[in-house]
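Structures incoming, each one as structure tokens.
What follows draws every value from the coordinates through simple rules; no lab data is involved. What you see is a predicted model, and the numbers here were worked out from it, not measured in a lab.
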Structure 1
Amino acid sequence: MRLNNYLNEGNYELEEFNELIKKDCKYYLDLVDNCIFTRGMHPGRILGKKTVRQDRTPKGMEDDIFKKFNKWLVDNGHLKRDNVVIASSLNKPVTMFGRNHYIFPIGKFNYTFVKTEDINISSSKSGWHQDTVEEYFENPKTFDKLPVPFHTYFVTNKHIKKAYQHQFEIWFDCKEYYFANWAEYAWSSLKSEQKLIRRPINV
């Protein structure tokens, strides 16, 4: 079957899929240098391509807080969260959002990350807590429940390897991305290869 047929049907074989990643995701691969991010998904396929929703609804935030937070992000030079794909470097077979998948944003993009593992979950390590965003926007002038100022938790278009190393939550403003089931495939650690390989069965 020809490569364009795989594209049209949404089905991929590994060799063709790796060719697509090299061709369409060069900016991402050069940027992350083998630090491939993941996200929990229920796609029904082990290899695929997905369009990013442009009207993402909040999970863990009230609508009014979500709108205020999005405005604050944009006003402070960051990406808002309703038209992005959210990821981390959490390498586990299953997450609370489904089975874990590598993601490969297509084309050029921007990215923002928050210096904690999940914006809606408390972390003693980062000092972030699950109600941080809501409490900040209820009274930003007197908010003082974090070990460092609220705005310093957010970083855009720099230090992406730090985000990977610390498993920080990150979001990309790409329009489309490829995905691959983490339980089925591993990313080759050889820089000269930059490709997915089949994961050993006992992993």
Structure 2
Amino acid sequence: MGRRDIWDRAHHIYRQEDGWLQPLIRRGMATEINHIEPRSRSELTILPKAGKAYRPWPGGHGDKALIAKLQAVAGEYDMLLFMVDADSNVPADFAKILAEIRNGFARIEGDIRCIACVPMAASESWMMADPAAWLAVSGQQIDELPPKPEEVWGHRDDPDGNRPHRLFARICDRAELPDNPDTRRRIAEQIDLDVLSASCPVSAAPFLAELAVA
């Protein structure tokens, strides 16, 4: 989802490249964004002594959401967006994770807008929402895209199953595109946000609505 450090051989420097989420953020917000700074979950840590003030810690994803907000407030950022896959196509599981994140946000005071981004079932589901985006990127009409991407599911280790990352990989093969972060970014740059909301009403629609007024 976040930017990647890519080695630029021509200039002998590392350059940063957006993942799939940054284009959605930039396109979904009404105001122009000057800077997006991604952080990995491994960077969301706190010293044990400082962490005592927040016991008992919120459960599930709430602990990382709490630390993310601590860092965002300390860094005087304007907005915090916390993203994690639901890793389930069950609406109740999505709602549980969303509640955990918001509970973590609520534990920290600070004048900062906090938004949870929880694709159901996975971020690849969102990337499979708009056939026109695939046509724009691949030049081919892809008929294998699921009509309800949030609901697709299957066994993680079954390459022929419909787990989102497996289905996404097969669709990339059909479209003659590599299954990599660059393809995800290019798709995200072309997705019609209204189509994404309609195709993924449980998770994408409320996220985009919240992003639009952030």
Structure 3
Amino acid sequence: MRRELRERLGSALGLPQRGWDDLDCIESDDLFAVFKPGSQVDRASISEPNLRPLLRQALVAACAAVETFVGDRVMERLRSALDSDPRPTRLLDLPMTVGDWLRIDETYERRRWGLREIIDIEVRRLASPAPGQIGITFGIVGEKGLWKRIDQRRGVAGGSSEELLERIYERRNRIAHQGDRLGRGRAAISIEEVEEDLQVITEIVDAIDKETSP
């Protein structure tokens, strides 16, 4: 910070003159922040390396959003799947216990509501950001060849959408379960890398949305 600015800010903030030389700041198009003398927060506190935990959590959160979207969309399609002829094999193969059936029979006037509750539990159990699980979960409502259509909609080579999402999913697991350890230390991560991965997730989810819309 230039001396003139230090003096103006020091005076405006009512700081002792002896501390004006220790004033520091950061500035961007959106922000101007002043670090007071003796502050425990400084430039290093908000530099990119200290944002790395947030970058990793951004990938974890994005994968969780994919999982939720897949489960929600399958449940949106459930009614039509139940009414279809023939019904999807994967839907018919979902497990239900005698206890589940008795509870539905004794609790619900409209048994399909109880059936929907049981199916929802299974859908949420199966739903995942893993490409293979996405295919399996959408198979419950009769979707076939979904990844091939996603590649076509994105205009990419066959299999590339699955490959990219699988890589992101594996990174997510490493972050969530191993602290993103790679070898003897943590794997490197950058803003640019995370932005690219989030863009891939956005494109894939947008394609899934268009291909599976009820």
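Some notes on this structure:
- Per Kirkwood radius over Cα pairs in Å, for residues 121-176 alone, the highest-valued of structures 1, 2, 3: 1
- Which of 1, 2, 3 yields -12000 [helix-only ellipticity at 222 nm (-39500 (n - 2.57) for each DSSP H run of 4 or more, over all residues; to 500), calculated]: 2
- With volume of the Cα convex hull per residue in Å³ derived as 127, matching label from 1, 2, 3: 1
- Answer label among 1, 2, 3 for the case where Kirkwood radius over Cα pairs in Å, for residues 25-80 alone, calculated from the coordinates, equals 15.0: 3
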